[in-house]
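J.: Following this line, the structures themselves.
Every number in this text was worked out from the coordinates using simple rules, so none of it is lab data. Please read all numbers here as calculations on a predicted model, not as lab measurements. Cβ atoms are built from the backbone, for glycine too; each structure is taken alone.
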Structure 1
Amino acid sequence: MSTQTITLSVELTHEQAQALALFCKRAGFMEFSHNASSEPEAYAMRDAQMAVGASLAKAGYNPR
């Protein structure tokens, strides 16, 4: 797996950002493992989701 990183820029409405932050909070490993073709892919999906969730939290979207 590559260690190269990318930067994404996305425009979301307030409602979309809230909904995505909530999804990032609620989605667990089971959702990723059911949709991945392998365990390493499931972990990669989870890691990406955690990065998105952290970015949303930095932007003030951190549901409790």
Structure 2
Amino acid sequence: MDHLSTGVLYPPGSTRDLVGAVAAVAADPHRHLLGSEARSWALRRTWADAVDELLARHLAVRAGARA
């Protein structure tokens, strides 16, 4: 996902930032573009892509924990 292209990112655990992100999208008259791009991105992804990405992130976290 790309921030403001296919979704909106905010700091994990920050309810305030989540509320702000949702409010910003809800108030944006062009929010349909974000939704359209997100749908297009999701339709191009496969389950294999998602698993590969998740595994790569998991291995990176594990490697960092050992350092």
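J.: Once relative contact order in percent (Cα under 8 Å, 6 or more apart) is calculated for every structure in 1, 2, which label goes with the largest value? Intermediate values should be presented prior to the final figure.
T.: Details: 1: 39; 2: 31.
With respect to relative contact order in percent (Cα under 8 Å, 6 or more apart), the highest-scoring structure among 1, 2 is 1.
J.: Assuming 6.9 is mean count of other Cβ atoms within 10 Å over residues 5-12 as calculated from a single structure, say which of 1, 2 it is.
T.: 1
J.: In terms of distance in nm of label points 7 Å out along Cα→Cβ at positions 21 and 45, which of structures 1, 2 is highest?
T.: Answer by largest value of distance in nm of label points 7 Å out along Cα→Cβ at positions 21 and 45: 1.
J.: One of 1, 2 was used to compute helix-only ellipticity at 222 nm (-39500 (n - 2.57) for each DSSP H run of 4 or more, over all residues; to 500), and the result was -23000. Which label is that?
T.: Source structure: 2.
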